[in-house]
1. For which of the structures I, II does the calculation of distance in nm of label points 7 Å out along Cα→Cβ at positions 30 and 126 return 2.8?
2. Starting from the value 0.45: which structure in I, II was FRET efficiency 1/(1 + (r/R0)^6) of positions 78 and 110 (r between Cβ atoms, R0 = 25 Å, to 0.05) calculated from?
3. Have a look at I, II and say which one yields 28 for relative contact order in percent (Cα under 8 Å, 6 or more apart), as calculated.
4. I have 1.5 for distance in nm of label points 7 Å out along Cα→Cβ at positions 70 and 94, calculated from one of the structures I, II. Which structure is it?
5. Taking distance in nm of label points 7 Å out along Cα→Cβ at positions 22 and 46 as the quantity of interest, name the structure among I, II where it is greatest.
6. Computing log10 I(q)/I(0) by the Debye sum over Cα atoms at q = 0.15, 0.16, 0.20 Å⁻¹ gives -0.67, -0.77, -1.21 for which of I, II?
7. Output the label of whichever structure in I, II has the greatest value of FRET efficiency 1/(1 + (r/R0)^6) of positions 14 and 102 (r between Cβ atoms, R0 = 30 Å, to 0.05).
8. Determine which structure produced the value -7500 for helix-only ellipticity at 222 nm (-39500 (n - 2.57) for each DSSP H run of 4 or more, over all residues; to 500), calculated from the coordinates; the candidates are I, II.
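Rule-based calculations on the coordinates, nothing more; no lab input. These numbers were taken from a predicted model, which means no experiment stands behind them. Cβ atoms are built from the backbone, for glycine too; each structure is taken alone.
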Structure I
Amino acid sequence: MKILILCTGNSCRSQMAHGFLQSFDKNLEVASAGTEASGRLNPHAVRAMKEVGIDISHHTSDAVEDYLNDEWDYVITVCGGANENCPTFLGRVKHRLHMGFEDPSYATGTEEFIWSEFIRVRNEIRETFYKFYLEEIKPQL
């Protein structure tokens, strides 16, 4: 099964979702991309995932255009910007879903508060994608 996760910058939320889905089942083919890929991973996202035993430091921040010619079982947007700007895959996607999460990269305040936002969003992504995996993906495998 092939799953593409889209975000705007492909540096944080889509990368965390990518890491979680891959950790749920190593046989899934998961990729993530951005409608305006930043070209780098957010270090807080890498650290937050490492804290739960998932290493995403080897991931790359890729442009969605790199994946337009592939066929996907699911294309999932995780931010409003990507959902609104998602390019048309011209029938090469079986299911297109939106699962929105706040961007912790925009958190302001103390370092403790900013870190707590990354943890909160990471946990929301884990819970949402694990439910999706159990209810939608696993029954199809």
Structure II
Amino acid sequence: MATKMIFLNLPVDDLDRARGFYEALDWSVNPDFTDENAACVVVDDNICLMLLAKDFYTTFAERPIADTLTYSSAAYALALPSRDAVDDLTDAAVKAGGTEEVVKNDRRAQEAEIGMYGRTFIDLDGHQWEPFHMPYPQA
């Protein structure tokens, strides 16, 4: 096991539908941590999504679940190795039923100034993803 991993716990309305969406992004499901309440989606070796049926999610949180279809509660930025990878992931998300969110031109202009390229998509449950590519300076 890696020394550090991140698990994003995302409440979802329909577990099978959400699982299918993320599988359409070419992310795999770990069956060892998947059942009728949750699905473990493996983004890479150190990042997993725990898709949790909303009733099950409430056993982990005392506060009400945010209405992410109406309000933004978080933005999950995901660094990718190329502009093409950003486009491929976003296009796959839209094809799987997600929506691309158009970002204000001034933000994109600021990103371009530092050599960053990104797009934004919203999954079926309103969770906001921000795949991006930014070439890192070589030391």
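1. II
2. I
3. I
4. I
5. Checked I, II; max of distance in nm of label points 7 Å out along Cα→Cβ at positions 22 and 46 sits with II.
6. Traced to structure I.
7. I
8. Going through each structure in turn, the value belongs to II.
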